[in-house]
Structure P
Amino acid sequence: MKTTLKTNLTKAAVALLIAGTPALVKAQQVTVGERLQNMRAYDKGGLNVFEAPKEETSFDGMKFNIGAGFTQGYQSLKHETDRTGTYTYTPAGGVARQEPYAPLYHMSPGFNNASANLMFDALLADGIRLNLTTYLSSRHHNETWVKAGYIQFDKLPFKGQLWDDLMKFTTIKVGHMEINYGDAHFRRSDGGHTNYNPFAENYIMDAFTTEIGAEIYLHGKNGLFGMVGATGGTIRGTVDSTNAQTSLAPAGISKMPSLLGKVGIDKQIDQDLRLRFAASVYHNNAVAAAGNTLYGGDRTGSNYFMVMEAAYTGVQPAPTASTYANNAFSGRFNPGFSRKITAAQFNAFIKYTGLEVFGTYEVAKGRSLTETSKRDASQYAIDAVYRFGKDENLFVGARYNAVKSELATQTPEVKIDRTAFAAGWFITKNILLKGEYVTQKYKDFAPNDIRYGGKFDGFVIQAAVGF
């Protein structure tokens, strides 16, 4: 099933490129690494840009731009756990025996496989832009995989003053796209495209997913903005009426739309000071269906390879070795809220000359399919980055991130915290070299959990190209 889906998505991307070839030939301009109207740049120019800008536009013919992101990392991390001893294993039709817990994955310093993204943007008409983003290679999916595609309307091709006046302060996005929940996703690493993130990795509880739907943005005066959106509620489209993988899914309650919204203010106070505050909410009340992936929608993987992962699954003498793809989200925490989820994220961003401070507070409630009651999870993070040098091409930064969550498998809530220090250099606006030292600790996990007394630390160095 997964292989078929991957193959179909790859074929769809190729078909779209082939189908679009005549239009590209007719396009007045085909560019590489150019920012089209109402678009966030993929290079250093995209730093501290959140929603795509709303700009005055003109149109002198169709334009097509190719962008890309490449990241090569080197990792030197070490990890440890306090889990010891054995557990009781009973093979089918056999006799119970004691088996030792799997040790942590054996790591040594080395280069990680490089990741790569490919981005197509086409200006189809005045104020109408199309985007298609593809993961060429990543940790979770090594093969080519379409991330998402959407069409953005900052003008409508309808005649009439009403439409012109409406679109002066309105933007509409429609497609299978990265949903705009929270502000943290604008500062995260996304596969091979890592220029926006001053650190090596994203938050511990990484709120990111792609869903099929629409978002409507309102741009007010004095920096005020708002957004409302609705999606199909799952990472991939489906017409299934029930979840075929379980008899617990009641007929007729297979899926429900996700509803999301955001309000905030983003204002340049003077030449030196910028303030932004935003509040976001996401809600999906589905009981069955394929499951929600708000905290598990990343198809690329963590930039901390194999930390706190078991060396194998199964038992000796024929265990199944852990792999990068099957253990793609090392160092992250997914609370497992696949059903009836409500989440809210509050963000603050302050930039004064070269100093940036970005903060996040997030609360979420949900459950899995087999649970009967909801659980709680919360997260907060704050980072400070100071940019200096010519055109602020150098930076240093520090981040603290902490998560607290109830688990379905134990009563006491668990805690995870991370401290990271980073430094970087934009050699050009397209080329970034950055390094990070990180320490992450796990607290209050059960003694049979591999994260019991867990800890990892060390450094990651990344070279990234974005255009």
Structure Q
Amino acid sequence: MKKRWVALGVLALIGAGGYWAFHTNSYRLPGLVSDWKDPVQPNQPVHWQAGPATAPANKRPPNIILIVADDLGFNDISLNGGGVAGGIVQTPNIDALAREGMNFTTAYAANATCSPSRAAMMTGRYPTRFGFEFTAVPVQFAENLAHGDGVGPLNPIFHKDLITPDIPDYPDMGVPANEVTIAEAVKAAGYHTLHIGKWHLGEAPALQPHAQGFDESLAVLGGAAMFLPEDDPDVVNAKLPWDRIDRFLWANLRHAVNFNGGKRFHPRGHMTDYFADEAMKAIEANRNRPFFLYLAFNAPHTPLQATRADYDRLPQIKDEKTRVYGAMIAQLDRRIGDVMAKLKELGIDDNTLVIFTSDNGGAWYTGIDRLNAPYRGWKATFFEGGIRTPFFMRWPGVIAPGSSRADPTGHLDIFATVAAAAGAKMPRDRVVDSEDILSGPAKRAAMFWRSGDYRAVRAGDWKLQVTRRPSQKAPL
């Protein structure tokens, strides 16, 4: 009888230990499940569809390239009076887009986080109009985030009781298929449409880029990816032990992309280099026909990973995380310069509209000061630091070099501006909030932001933020 009770006690301990281990490591589940469902394959070449062998004799519509950085701080760009590490890291190629075109100095992201901000870019509509107010994340991500230790400005609460059957599965959290994307609009006007980089607007097949108007898509479908494998001999990593988001990313992300919804495979080298290289190949393949390219770099979003070569160029930056972050910015700037040089090499630079922006402000959890100076606040807040964003347009012969505008505008207006340049039709069966800002200032009276109970409005020189906090801490 004694042995029986001992055995039962051991089994109980094993069971309790197993439950504790599972609960402690449940945040790793999304990565493990994706590895099982779609293991990452070796690198495979991407073959971009080739356009005509010769250019048309008559004038053709302009090519259009939308370049979006990820979590780029306002002060990360040297043109804005800053640059990482007090100006040690300069961004001459990004600066050139403004100096050779127009700098919209009062430009706003459509939201303070990734997904809804990009949804507005793609649709020209406030994401609230189609129920897309929050960044799409797995449940495990949200639960992991709420188990933080209070470090930083946020101490989120996980409301387990709100996880109900009517909440879409994570892959279905995206722009609804019945929304009209800018890719669909310009494709109908005769453009070949290309997407390279981050998507984060739905991972279900009906919500992926190739189902939302893009002829070809080389994608990171989720919110982030490893820039290089963690143990790659060419990588320098900077982990952020105070940040639960960072912990989740290192555990679940993979160094992987997919092409047109196919199986995941390893890109060649660092993700920033890979996206730039493939963008140049795609541009060359389409040099003789009008194309729209959405080039969505995932830098400098965490995880912080730089190439050793870029890291070694910044020995004067003593703080490790800042040095890695600065190296990522320098790499991003250099590769944008390479893409612009490719346009000139092919002789299509003067017939290409290039738009540059970031999806939102820099993130507090990098632990790097003054990313959004001179503004306060960070990503995920509606303070200026969370939603004020660089916004440049360059179009030789159409936009005067060195011009600037101070009227409020931003992501919402990308759709109508691109459609006007392409000669594409605007949707007539729904409210569209976008305006063609190359024809003049937007006529709207106010701009709005909303994520649930957190809301903001700017009208003229006035701005109001309101939020409803829980009256007491909810149980986890």
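Read-outs throughout are calculated quantities, based only on the coordinates presented, and are distinct from any laboratory measurement. In this text the structure is predicted, and so the values were computed from the model without any measurement. Cβ atoms are built from the backbone, for glycine too; each structure is taken alone.
Of note:
- When distance in nm of label points 7 Å out along Cα→Cβ at positions 54 and 454 is calculated for each of structures P, Q, structure Q gives the greatest result.
- At a computed 0.15 (FRET efficiency 1/(1 + (r/R0)^6) of positions 286 and 302 (r between Cβ atoms, R0 = 25 Å, to 0.05)), which of P, Q: Q
- Between structures P, Q, the greatest calculated value of FRET efficiency 1/(1 + (r/R0)^6) of positions 30 and 182 (r between Cβ atoms, R0 = 35 Å, to 0.05) is seen in Q.
- Value -2000, calculated as helix-only ellipticity at 222 nm (-39500 (n - 2.57) for each DSSP H run of 4 or more, over all residues; to 500), assigned to which of P, Q: P
- Relative contact order in percent (Cα under 8 Å, 6 or more apart) - structure with the largest value, from P, Q: Q
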